[in-house]
Structure P
């Protein structure tokens, strides 16, 4: 088995798609996705400033597109072939779960980018309703951290692992948290527009629910890990519901990592931009072999690792046949 993990908001960097767009096939694909999502991904991935790509409505489709450009490249035939015979696990942090759904064969690439754009615009609009933000709480005992967060009327919005909880809520309450943190913990404000993954995003949830209802989801052909509880999702309707409710509920990346550790993939590919998730993965699951796919230059190394998995499974007689995938992503769901 091999796994793919996709990052969420905050991992973007200026010019992150420039290297991909040197290939005309990638450039054309990105233009198609831009039309589908009604956002200029070419501009955002090449010339846009750090401030422009940090805007929620821009960041989210940009990140999903980045992960899917790598996906398309890995699915394409190459000198070393592909690892089409191996079983897949996929997980994505927050909006990265849309990217993961494509890798698991449950969602077509264009639909994932389109949903990410709807999601980003809706969350940006929700952020404008009330002054809210987020802050990382690092260290301290979890019961003390969660108790202090609740005491201040804040929400635990993201669980990245032991000693890494993100609080979200009203700006003044986050100021109080920073002024008087839980014992043994430090608080760092995050440069985000609002309280993601909390009830403050209810208006965005309704908008995304309407868009998701019009989007075809298929039964995953691989093990798709849910941010809700780290469980493997197999039912398309359940997946749709979880992706929608994720906007107002916490991201349990810690539980996704627990499941990934139990699955023990032979290789885990960290999708672009890979640095943040790769660091978390290596810290929390050092026993796993991880490889980053930040740009086209990394693809040969990734293919080599995936091919090695396929060859071992083929030799052991463990080859599995893929199920039907979305039309655009049918060839890619075999990854």
Structure Q
């Protein structure tokens, strides 16, 4: 009951690298558990700074039932200016709490966990919405760590991708991700300075930027049959949302914080543009036709962090890489 362990980021990265199929399965199961109501996932809390309007630290508390019966909280910072220092934008920790006693039993470096659950969610949505593991052209907009993780998960899941085009405001970043994709994952990849030309003819689009407001706003931005993974949530304008089928991870969560779906709700005054949730598609309760673009917008649920964090924690314990903190609790008896 009073054991407490710390799991570092290098250990988390190694566990994740060898467990990507299992993580996708965990994310799928977690979405279904959440859909069944066996979870508690309050709204995220955003700590913002007046002098740094683009930066924030977010608290994601959650409880995941099912076979996990675990509570916890992710505390994740997003400071986009870090990129200018060649430092990752996001840093995070995850605390896991025992459901019976409430005592925390682990602290994990969670930027790796957060990236992995985001990537697993994206690939699960791609598999569910396209019905396969093959795509002729994939366009990735935003060449950071999240985009790299998403491509790693596509590779781990055995996807056949004819061509990967990478676009970023900084062409050197796009070139670096393209080179990594070719050298490490074996996909034919190249930088795409002309974003609109790259989107024309793409089968699958991955949005993984730090955009704070929409820049994809024109009618017809996406074509019928295209699947768009709106991972960064704020790239797409409400007009584009309105002309697509929209699949969300959680409707109430997604319609907050000026996400693309939230902007559409504010503009049009209704939610009729929402087709359903990914869990509903997985369960066969919602079907998505092919006569419009399909946009998947995941707000990123704290329950996903718990599921992936529990997997990493268990593996770290099994491998002897979880560091015990003896005497972490100052009092273990009342008297």
Structure R
């Protein structure tokens, strides 16, 4: 039985689409916001995802970005559902890697046509394939070529201008990439968690690292030799496509970071960062979330001073948006 995931904050549209697909023989899952949708997608691995663009907590662009960063969900056909007034925003979604879109309101025929056309294209072979193995087993065999090492918290993995020698895979723990300004201030660009690869940008460019990487807490990383990684890139198109998607997502993330720094207020940047960290490292399918992140680490992600971030967190606590206990920030979604 084919599985479909519908992520939509409008109850009527969400329940209506689910009813239509269920009657057509699909096993359907529904989510009322993007955060829940990402959790359901990773847990159930649907055959197709329909997602609204404008939603609370995590919008459709954020959902698409996170699913493209995950090796298990990167190839799931993704269809945006959008109102006519948002049509201009579709170009951004398609550039990010969405497969199709539906303009609301849509009828049963439009819905089925969009889904069936995506499923047919997905079933067709694209280019050459590695005989006898699917993409997931290829990733597993690539990871198996590496060696696992344990790292303590705040341990540097590599520094800017180092020559890259490995592709890194997070088996356990958390890692950040960051730049350090001349005055010593730190600006974090990306967070990596269990199941993420990192360090591949410099390997693909054959250039030195342009930033630093360090663990946030005790972690286990698999180090895959550069030669093994490049062999898999050139030999298996599925692997190449997956890393191309990751590189594209990284570029999009950097652009959005620059826009947030330029146009968001400090309050909005702190709130947005808390949501991003919660989606990345929070417990799936939980109504509450506890983030263990230091004030300095949060400030580096926000792009503000530690004192400023502390004032914002104190305001959020006074407004009962969060609970704070030492370095633990609890339930930012509640």
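Each value in this text was obtained by applying a stated rule to the coordinates, not by laboratory testing. Since we're looking at a predicted model, the values are computed, not measured. Cβ atoms are built from the backbone, for glycine too; each structure is taken alone.
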Exercise. Give the label, chosen from P, Q, R, of the structure having the highest value of relative contact order in percent (Cα under 8 Å, 6 or more apart).
Key: P
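Upon calculation of mean count of other Cβ atoms within 10 Å over residues 203-210 from the atomic coordinates, which of the structures P, Q, R produces 14.2? Show your work: numbers first, answer last.
On the way: P: 18.5; Q: 23.2; R: 14.2.
Of the structures listed, the value fits R.
Figure out for me which of the structures P, Q, R the number 47, 31, 17 belongs to, where Cα extents along the principal axes in Å, for residues 171-258 alone was derived from the coordinates. Walk me through the numbers on the way to the answer.
Details: P: 47, 31, 17; Q: 40, 25, 20; R: 44, 30, 22.
Answer for the origin of the read-out: P.
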